[in-house]
Structure I
Amino acid sequence: MPGIDTPDQNSIPPTHEDFRWIFGPGKNQRFATYIELTRDVTAGVASSLQVIYSSELIREMNLDAEPEQATAPALGKTDSANLLRLSLAAVTMLRDLSDAHIQRLNEWDEQQA
């Protein structure tokens, strides 16, 4: 349809920017991206573990409850296990990235001496 597509020569640049937790002058500091990643991953892991824990707690409470008083957990056992494995993978990734940063800082320290 004519008039709907913008020609490449006259394209208007998008206004979208990637979300950043650090938006002030510190956003370009050495570990800003790592700190933002750590914040996102740990928030996700904390939320996942809370949902897993509440589901397990409800399952335990259902063992003592009358059948008509039983409550459905937020997650089934398979979903809980999958979310737990995802959480483990996420914290392992952060540990590995931390190890890489530590190694670079240790090598940098040795080069400066």
Structure II
Amino acid sequence: MKKILMQSTVEYMNKTNPKALKNLEKGPPFEVGGTEETGFYYTWDISREPKGKFRQLLDGSKAPELDELVKLDVITRCPEKYILQDIETGEIYKGTNSTKKGSQWKKLITVKDKK
């Protein structure tokens, strides 16, 4: 499994949380790819198995499943410009102008059938 970060993300991490970036640099070796035209990216091989419960994502990586629910908020004046993708199932949602709980995201497409 590989972790890929765009150059802009690495630069942002260096400004906001240099300790996290240093920890990445101490870990497995990384490779640099891309060009000036496309933008550079950094790839780390992080093939370690996660501990505890996890979900298998479409790209083959695994994400930890938490015991408690986590609320993710988007605060914006233009909700319809946002797209949300569930990278476990492939479902894609678009933000709506609704303020009603449960109808703020409209399902656009399902890429993979649910198990």
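Suppose helix-only ellipticity at 222 nm (-39500 (n - 2.57) for each DSSP H run of 4 or more, over all residues; to 500) works out to -5000; of I, II, which structure was it derived from? Attributed to the structure labelled II. Figure out for me which of the structures I, II the number 11.1 belongs to, where mean count of other Cβ atoms within 10 Å over residues 77-84 was derived from the coordinates. Derived from the structure labelled II. Comparing distance in nm of label points 7 Å out along Cα→Cβ at positions 37 and 53 across I, II, which is largest? Looking at the calculated values, the largest one is II.
The greatest value of Kirkwood radius over Cα pairs in Å among structures I, II is that of I. Once relative contact order in percent (Cα under 8 Å, 6 or more apart) is computed for every structure in I, II, the highest value turns out to be that of I.
If mean count of other Cβ atoms within 10 Å over residues 69-76 is computed to be 13.5, which of I, II is the source? The structure behind it is I.
Values quoted throughout were computed directly from the atomic coordinates according to the rules given, and no laboratory measurement underlies them. On a predicted model such as this, the values are computed, not experimentally measured, just so you know. Cβ atoms are built from the backbone, for glycine too; each structure is taken alone.
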